[in-house]
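Asks: In what follows, structures are represented as structure tokens.
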Structure 1
Amino acid sequence: MEITNSKSDGIEIIKKILLDELKKDSTIDITYLGAPKYRLSITSEDFKSAEKSLKPIIVDIQSNIEKTREN
């Protein structure tokens, strides 16, 4: 996943959003690969349930990032 925010405190905004997601779901793991790339990993019994769990997380992250760009 690539996440960018051009505000002066953009890195803090991204960090807060990703940390909030980690607090919501203990099965997710977020790894910083180098700006602006992040890897999201999820632990699950099978691929279908992992994909089903991951989609709303990605949508939530995306909507939160877009909200901060509007402000």
Structure 2
Amino acid sequence: MSVFDKAKDKAEQVIGQAKEKLGQHTDNEDLADSGKADQLSGEAKETGHDLRDKAAGAFQDAKDKLDGRG
């Protein structure tokens, strides 16, 4: 995963946390729910990027073994 993607995912989670807390403190359920959704979205994207990177690494390892480099 690129550093930029990881930063975007983390930023989405942090913004979500802030929105959730602000919503809780102002009794704004819509804002709090939106914050929770942002957090979950950021976490899901981060997990997806991590899985993609692991799969690419496993593919490269298998390719290297078949090519006699591993």
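Asks: For structures 1, 2, calculate mean count of other Cβ atoms within 10 Å over residues 33-40 and state which one comes out highest.
Replies: Sorting by mean count of other Cβ atoms within 10 Å over residues 33-40 in descending order puts 2 first.
Asks: Out of 1, 2, choose the structure whose coordinates give helix-only ellipticity at 222 nm (-39500 (n - 2.57) for each DSSP H run of 4 or more, over all residues; to 500) equal to -19000 when calculated.
Replies: 1
Asks: Suppose you compute distance in nm of label points 7 Å out along Cα→Cβ at positions 9 and 41 for every structure in 1, 2: which one lands on 1.6?
Replies: Values: 1: 3.2; 2: 1.6.
It must be structure 2, since only it matches.
Asks: Out of 1, 2, which structure matches 39, 9, 5 when semi-axes √(5λ) of the Cα gyration tensor in Å is calculated?
Replies: That value comes from structure 2.
FYI, it's all coordinate maths here, none of it is from the lab. All figures in this text were calculated on a predicted structure; none of them were measured in a lab. Cβ atoms are built from the backbone, for glycine too; each structure is taken alone.
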